Structure formats: C-alpha cells, structure tokens
1. Tell me which structure, out of P, Q, R, gives 45 once percent of Cα pairs over 39 Å apart is calculated.
2. Check the numbers for mean count of other Cβ atoms within 10 Å over residues 82-89 across P, Q, R and tell me which is largest.
3. From P, Q, R, which structure was FRET efficiency 1/(1 + (r/R0)^6) of positions 170 and 338 (r between Cβ atoms, R0 = 35 Å, to 0.05) = 0.60 calculated on?
4. Where is distance in nm of label points 7 Å out along Cα→Cβ at positions 354 and 410 largest, in which of P, Q, R?
5. For which of the structures P, Q, R does the calculation of mean count of other Cβ atoms within 10 Å over residues 98-105 return 12.9?
6. Work out distance in nm of label points 7 Å out along Cα→Cβ at positions 58 and 74 for each of structures P, Q, R, then name the structure with the largest result.
Structure P
Amino acid sequence: MKSVEGTSEILPGQPAHLDGASRDFSPSDLMWIAEQFAISPISNLEYFVERGNINLHTFEISTESGCDYLLQRINDDVFSKPQRVMHSMVRWIQAQRDYLASEKAPTDTAWEPITLVSTLDGRDFLDLSDESGTSVWRMMIKIPDSVSYKSLSEVRPSYRLTLAEEVGRGLALNADLVSPIEVAQLESSLPGYRNTGTYIDQFHAILEGATSPCYLPEDPEIRLATQGLYCLATDEESAKARREDPELAVFIQLVLDQKDWAMRIFDAVQSGAIRKTAIHGDTKIENFLFSRQDGRVRSLVDLDTIMPYTWLADWGDMMRSLCNVAGEKERDLSKVQVDLDVYEAVTRGFLTTAREGQPEEIILMVEAVKTITFELGLRFLTDYLRGDNYFALGEDDPQDLNKVRAMVQFTLFNRLKEKEHHLNSLVTSFC
C-alpha cells in the first residue's frame, strides 16, 4: 500500500470489487476497511449522524475497549487529490502538538488536536486508489465530551456572547499553533480557492457571456481545476435574463466599483507585505468543538481545506458568518444587520488570546471581514449568472437561491462599511 499520489497495491484479503472507483460499500466492506486501522475489535459501525455536506462517507465506530472513532472517505469529487489533503492534515496536527509541547504554549488551554489512527502498517491513512480512481480513507479518535453548534442562534441568549468569545479564542489558538508550519510544504487541496483575482475574472467572463478565453488562469493547475467556472452552465437566453435582472443591477455595479479594492489583501499576500501562514479555509462555527462541561473551545475540525494564505481570511470568514443576524438566505434585506455585540465578543476572544499576530495583519482585521464578505457575495452572484454549477441547488431549493445569497452578502458588506470606523476602534481597544 502506498500513501502517495498514485495507485496502491492490493492488500491481503481486500474484497475484489473494492477499487478506487467504488462508491457503494456493504457492511462487510466497511468492516474490512475499518479493520485496516490499528484499533481494538469493533463492536459497532454506523453512519455518523452529524456528517457534513462534503465527506458523505463518514462512519462512527465503537470498539470493545470503549473507544469511539470516526472513519471517513475523502470525497474525491470535491478533492481531486485526496492524498494532498492528508499530507497537509498530518503537518497541521503535528505542528499543533509541537507548539503545545513548547514553552510558548498557553498554560490554560483545553485545546485538543485531532488524533489520526495509523493503519496496520503504520501509515497515516488508507489509500485504496488504483487506475480506476482514488479512494482515500482516514480514521480519527472522536474527541469525547464535546459538542458543536450550527449557529449562535442554537444556544440560549444568555450564553450567546460567551460562545462567540470562545469561537474567537479558538481561532486565535489555532492560528498560533499552526503558525510555525513552513507554507512552502503545503499545497492547496482546492486550486484557485481564496484567489480573489480568479473570482473576479470568472465574474467578468460570465458577464460578457463566457465568450472570451482571455480570462482563463495562466497557472495550469488552477486552470484545470476551475476552467468549467468560466463557462455558462445554462442556455444563452436564460443567462441573458439573469444578467439583466433589475434586482441585480446595483450589485453588479457594486462589484465593478469595488473590484480593485477587493484585491488589496490578496495583493498584499502575493507581494509579501503580509505573511503567508497555514489556514484552515472553512472556519464556520460548526467546525469548532466545545467542552460539554465548561463550554471552552477544544478543537477545530474538518481539516480538508488547509492551504497557504493569510489567517485574515479565516478570521474574515468566521466573523462574516457570525455577525450576520439574518443568516445567508434572508429575502428581506432590511433584516441583514451587523450584530455589534457578537462582533465585539469574537474580537475580544481573538485578540486577548492571539500571540503570533503581526501588527500589519491586525490593522487589516476589519477590512478582512469586508473582503471575505464581498468575495463570497461575488462567488454567489457569479454562480447565479453562470447557471448554478458550483453552489449546486438541492431538490427543495428555490431556483434563485444563489441570487438571494449574493444579495445578502453584498448587503452585509454595505452594513460593515457603514460601521467601519466603530469596528476599527473596537479592534484597537483590545490591542
């Protein structure tokens, strides 16, 4: 068996049909896969009820020793190079452990890095890839006595700001713990992700009817991964109707007016004005785990989108999602407001915890929230104009869902601009 990109050897006893292309797994298949990891005899294996939207093959395992694990197949429809996902995950976990063992580690943290379970031959993951496709599996110890939340609205009002502060603490802890990672060792699992210039080019290509090849990326890996996003996914008549939707005119103009500003943080990273660090890439609240006993933040999970960029992107994405009181699907845009109490609580948690943030980064924290909000609005808008081939619609979703999502993000962007002076003063007060 090989833990590298490519094909793997057939393992002893491996079911003949269990190849890289297989997506259907019988109970006996799953049991065989689980038994390739170094755990005690299995007493139960079933679908994990809290599995997310990406890695759909996620299973909860109980063993006779009383330990619980998560078995997960990395979704290669999303991550075409799952081995790359795992190499970055291993470096991320080791960096956290090394930092926690150093003299720089905070003494009062309850942080617990994810623990990967080795395969029987000592590898970090199980690679069943072959000529027919990729199939990479990992097993993790389930962090006990922990809880996660889909949003702040799930908890009682009296606890909401305490939880918001813990989320801020969690992101600061995580950013500090992984700050020593040499980013040259990391390769993005999603080429083109968090590339603001690429998103702007996609918007222009679609706005012009996707007829010009000049917008395609020069980088061959990014081009291969994103080329379908420069093309219409609907007929020309429908695309024209979407482009000329009067409700979208003001938001299309907003993108045209702000596109140069939106590149400022991306350009600062590319020029070296602010450093590249290892980032998580998906810092929504549901990816944080908290202690059931005292509510303290314990871990950040779902380590699939690790990449080199700036921690400001993780900060901006987290704050964007937490401070929007209306959520991402609100049709009444007057309800889209910035919760200043939540913004303050998250900022307090972050800045009273972070040790490794640089002054030139901290001064951009408010701008980063605006940037990521604008960027997500741009992605939703472009996808709607294109024909919804990235943020795919579910069977029960309205056909204009991505339009609504775009309008919400751009409205939030405008609300953040209105409160920019106050928010910058707030950040300064904790420095």
Structure Q
Amino acid sequence: MTDTIFALATGAGRSAVAVVRLSGPQTAQTVRALAGRMPNARRASLRTLLGPQGQAIDEALVLWFPSPRSYTGEDSAEFHVHGGPAVLDALVDALSAQGLRLAQPGEFTRRAFEHGKLDLAQAEGVADLVDAETETQRRQALAQLGGRLSDIQARWREGLIGALAMLEAAVDFPDEELPADVAGRARPILVSLAAELEGAAADVERGEQVREGFRIALLGAPNAGKSTLLNVLAKREAAIVSATPGTTRDIIEVAMVLGGYKVILADTAGLRKTEDEIEAEGVRRAEAWAQTAGLRVWLVDGYGDPSPEVPAALKKGDIVLLTKRDLGEGLDGLPGEAFTARSPNDVAWLERLLTEAVIEALVGNEPPAATRLRHRELLTEAAIRLRDALAQDHALELAAEDVRLAIRTLDRITGRVDPEDVLGRIFSTFCIGK
C-alpha cells in the first residue's frame, strides 16, 4: 500500500461543510504543499489551501493524524472546506496534482484492517453503521464495531485451542505420565462449543433481518385490496390502484419503520392461474417472495367477492384480513378479521398487530452476535468440523485435525486467514470515503 489516497467523506452535492480525507505515505508532504505548514497533531488549524500555481482554493480547517494513531494506521489528514462544487473540484485537482489517487470503495477501512486497527467483523460493523436507518440497526452495528462478535470468536478459539492441546498430547505423548483420560477431557468442551456455534448460526437470520429489513408480504387474489393497503400503510401512493384485475404484476417494495425496526412491505401480483405470460411471471415472483418473508398477510375479499376463496397456502403465523368491510354484509364461515383500509381504526389496529409481530420476531435476550450470511456459513462449517471430531472416538489424529480446521474456519470470521478475493468482495460493498 504505497499509494496515497483521498476521498470525499461527506455526502455529495452542495453543503455547508465538506470533509476530504487523505491517507498514505505522501500525506504529510501533501498537507505542507497545500496548507503551507503542518498543524499540530489531532488539533484543528485554520489554513488557506493553495493550488498547484499558488492560487487560493479555500479557507479550511486542517487536521493531521500521524501514524499509527489514525483511523487507517497510516499518516492521515482531513480538509474541512466549504461544500460548494467549485471548491471541491479545485481541491480534487490540487490533490491529483500531488500524485494522490481517488480511493476505492471501502479502501480507508481496508487499510485500517490491514494495519490491525480493526478486524474483519468490526470492519463490517463500520459498513453497517454507515448504512443504519433505524435505532435498532444502529445499536446492532455499534455492538459489532465494538467487537462483540470478535470477543465471542476469541473465546471460542481459546476453548478449541485448549481442547486441541489435550488431543495432541494424547497423540504425541502416549507413553508419558499423562492423565489416562486426557483426550476424554476435550469431549465436553467440544460438545459445548459445537452447540454454541450451532445456536449462533441459527440466530444469524435475526441479525440479517434487523440489518436488511423484516420482510412482510401482502398476498391474495386480484382485487383483494393489496395495493390499497400498501398505499395506506406507506402513507403515499406507492402502487397503482385499479379495478382491473392483474394491475400489479411485479413486486412493489416499500421500506418503513415499525417498532424501531426496518420493515420491507411488499405488494405482490394477485395469485391466480393465468395464461398471460407476464402476469404468470408476476405470480411466480409473488410466491417466491412470500417464501422468504418473515410475515405474510393474506387479503381475502370477504364482502365484494360473491365466492371468495380461503388461501390454500396458509401457515402458522399468517394474518388473514377479510377486506372491504365497508361494502356491507360479509360471508359467514371465512377465517380472518373483518377489515377495511378506509377505516383509520382498522388501519391503526393492523399497524399495532404488525408491530407486535415484528418485535416478537426480532427481539431476543440480546442482539445477535453474528449478523451476516458469511458468518452463518463459517459458524455452520466450524460446528460440522466439531461434530466430525466428536465422532472420531478412536482416531484421535483425525479428531485433532477436525478441531484444527474448525479453528481456522472461525479465524475467517475476523479475517485472520481470509483469501484476498474474499476481502476484496467484502470491502467493495463499502461507500467511497469509508
């Protein structure tokens, strides 16, 4: 990492103040070239920034962070300038003239990882914190950045190293004066850790739902009122409402917040058999989306349709609404709650019901430690390795190798042994400037 990089760390567009970050070996030289002299470390100093021909760019606050006490672990600096496009363009030109290059997405955090300022799990917490839209997302990301998963992984690793030492002692020193059950002492440790890993892997889905949004699908036959309900809950005209059956043919997603959690509410194509190729594809997508939803709300026209059908795909936890209650008398014997989107009381009741369902699904005793699919895959793989080790009752060499592989798998959570292509893929999802 011999390049010196820079990037706009604040939002694009006109603003009162914009922050441009620098990191790398040419940072001090660049600060001197633009600001005239170095400010005291970690103290804001007012300087006039000058361009390549000595022209004034702006009056700016300059901060200098010498290595290793910086975010990236390298020499770093920040220019706090006025946020006009012309000022930023001139500053970018001046930095480029000094031989600096624009940072890639996530490159500042990648350098912090490479210099040991953060491990990979904490770096992912940085990305989640930048993307956080709700209070619960912020708390979960902050716990990750604070090293919650890293600390738990370190405890698991320490336990496995202890168990591995027992197994290897039994293999390498069979004639020494060791306790007869030295290998057997590793077994309860492995049993306990395998169960912990499996539990953490199972809890990842909750963390993913907090981070990505809890998915609620509105399902039902054409003209059951799905689009109307979506608009009412979203408090805007997100979907086209029409009396023509089959108007909605694709998934219409609306992000909202319920109980402090991000929710993705989806209006779907009306479920029915159709010869129309486009509508049939919409039905297929609706069914696929419903399979991954955390909650499904079925709408049945119990008042306007003379022969409504009860959803055949109902499962435990689904909500059924008998819609269009305002049209008059309904049909007897249909399961579900009478409802009309035209009634503020009915809508308020449904919002409470949805909020309770979301909170029940996502609130645990504590925030999940692992929150990404990558974490779940590694935890599951490590647990399988431990189960394999436990099955090797008389082949202690094979059991020790399985434990060793489990340790290496857990090390990938914090990035100790992740290959370059994996790291590149992870950091490419970050925003530029972070």
Structure R
Amino acid sequence: MAKRKVAKADFKKALEIGRPPNIKKLFPNSKALIVSGKVVDRAMIAKGKAIAMAANGRNQFVIRGVLQAAQRANTPVIIEIAKSEGGAKAYCAVTYWNMAMLVDTICNELGITIPVAIHADHYGIKNEKDLAAAKVEIPTFFEAGMTSIAIDASHLPDDQNLLANISINPYIPAWAGLETEVGEIKGEAGLSTVEEALFLIRGLNAHDIFPDWIALNNGTTHGIEEKDSGIQVELTASIHAAIEKYKVSGAQHGTSGNSSERLRQILAKTHTTKANVATALQMISWGVQVNDYGNAILDADGNFSKVKGEGVSEELWAEMVAHAQSKSWKKGDYKNLNLPFENKLLSQPKEIRDRIVEQVGAFAYKMMTEVFNSRDTAPFAIEAILKANSYDLGPKVGRMEDPAEWAESKIIERAARLASDKGPAGKFDD
C-alpha cells in the first residue's frame, strides 16, 4: 500500500494551530509538532485496529530511537515518563520537567515531522497527602511542556479512586490527553472487573470528565516478566465492550514479556489505542539481549546477557553491572542504573551512541509496523487537527450520567456494593 503523505500546506497549518498553548509559549520557533495525547488516540481510532507506541524515555537514546522509528513508520507516537521514573524522586535523568524540551530539541535536530505527545504516565496518588501535592505539582509539568497525563489512583479503594480523579481534574488542562486507571498493575492477582471499570467511567462521565484511555489490571506486570501469564485478552475485550458507549480507548501497560501474538490479539479484539513500552527499550539501549517481544534473556548464571558490539561499550556495561552488584540489586532493580549512568552513556563515542539509537529504533519500528499496525497513521492525526481547527479536539462523548446520582455520598454507597478483590499490593507506579 502506498504511503499516505501529508501536504506541506496541511503540515504548516497543523503546526500553527495544533500545538497547545504551553508548547507554543515554550518553543515559539519550533518546527516540532508536539500535540495533545487526544490527537494520537484519534489517529489510531481513525485507522481502526491500530495502537500507538507510548515509549518510556528513560534515557535520551530511547527518545531518539523511537522518534526516528515513528518518522520512518509515519505514525504519531507518545513519549512518556512515569512518576517513579521522572518525578520528584526520579531514578532517571529524563523527568516530567525536561522531557518536552528534550523531545522538541531532538525533533528539530532530526527533522521529525510526525505528531508527538508528551505524557506524564502513572501519576500515582496513594493517599490524601499525595492528592494535595498533586494539585501543586501537576500544573508545574504542564508548564514544562506536558500534553497528556495518566492519573493513577488505582492503589485506592474504588470510591476513593473515583473521588481522587474528580478532585484532581480541575488542575489538568481540558485540551490535554487524559488516562485513568482501575486496578493496580500486578499480574494475575486482583484482576480488574467490568463492574469496577463501569463504576469509574460512569462516575467520571457524570462529572463531565471524559478520559481518552483507561488502563486495567488485565494480567500484566511492569518490568521484567517472571512468568508467562500475560495479558488476559478476553477480560480486556469484555471490559472495553461494557464501556463502549463512553468512547474510552484502552491503554495497555506492561507489554514487555508479552508475545507479539498476544499483543496482536489485544489489537484485534479490544479498543486499545495506546501501549506502553518501557523495560524492553531500556534493555536494548544498553545492549542486553532480548527476545522478539522485548523480554531480557538471561545467561546460564542467571545474569543479563549483554551482546558484544551492541548497546553500550563492554567496559561501561561491566561498570554498570559492578555498580548494581555493589548495591545488591536484583534484576528488576537495574532500572536504577539510569540516573547515575546517563552522563556516562552520553559520553560514549559517537559510533556507540549511534548504534544504540539504531538498535532502539529497529525494535520500535518493528513493533509499530508488525505488531501495533500504526504505520501511516500520521495523516489521520493531521486531519483531526485541521477538522477541529484547534489543538483542542474536545471530548469524544458528552455527559450521559446524572450528576445527582454520582454525588460523593452516593459514590461511597455504590462502591460498597461492588464485588471487588484487589489482591495483594501491586507495582502500579512504574
């Protein structure tokens, strides 16, 4: 099929009207088309059965490689960072406050023209203290160029999750992409239910809050998969069907460790338009061997298998491993290498830096084109901007629920009637 192209006049117009106010203020002379997360979601919907990669930019090489892959695939992409990765207690040098600047700089340097959303992933709210802090903190990273956010109060009981989402919403720009979550990401324990998802989405709708995405605990974990339980496709499909009239797309977390075939089933059978890819891209950037769906391969001694001549230099990898061992870190703790080693990664010779970007890009491109079916969706994003004649695409639906039936007291009453098994505490914030 011939590649769909965007006319230069249409791109120029999209650049003029499609960049949100914070982006235009920060980067007034930029040629990078940084957009609301809503734009990316609408592009996937317009093509049908397409998923945008949401790449966790734990280092600058991941950002570069993914942007180049998206440009080649002609697909919008989401560059994101989670609260644990890039928040106030970050384990990465890329943060909520510098990611937009990095993306804009790299896009202009490389001539990237596909639409890019900047997403604050897994903004965790665990208690009242977190909620109060969020009302101060969230505006600061929209001031720094964020264009989309995931509010993750999934650690809380269902009524408190809904009430936290309602409470924080006035601090999120109406034009921004919005993700909500029901059920902590924790594998096969405490799986999300249709009733829980309906409760959250109906309650938000009654308060004129219309999320673009919902994330579920549908069987995945974050980080390195220890077993192959993976995504529960039928559960996901049943939840998406139940909330279909509310036009909330799915956000798939924990893709590393799930086979390409399972991800293709999510594509075919659900309304998923966003899939987070984090650990796989990090491992590839370091040169750790992964299988075809991004799970790290271990050697005979149970250690990460570093591929000679790929990723970082052998000398730097030895230093990284020694650092991890000095801290007694387990395999899942290696993510903490990102912050102390970012500058050492950037100081590698050009040929090594280039190969890191190339290898990240190759993996990302394959996922975008062979698994997520997002090739040539960039024109749909441009069309959505031009049709709206604005950076603000507005909600996909209007209010359908009666606000009087979703007052706080009734929310608490309704939640008490939910049959809910949350399982043990999960790993929801990363």
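No lab work stands behind these numbers, since they all come straight from the coordinates. This structure is a prediction, so every number in the text was calculated from the model and none was measured. Cβ atoms are built from the backbone, for glycine too; each structure is taken alone.
1. Computed on structure Q.
2. By mean count of other Cβ atoms within 10 Å over residues 82-89, the leading structure of P, Q, R is P.
3. Matching structure: R.
4. Going through P, Q, R one by one, distance in nm of label points 7 Å out along Cα→Cβ at positions 354 and 410 is largest in R.
5. It was calculated from structure P.
6. By distance in nm of label points 7 Å out along Cα→Cβ at positions 58 and 74, the leading structure of P, Q, R is R.
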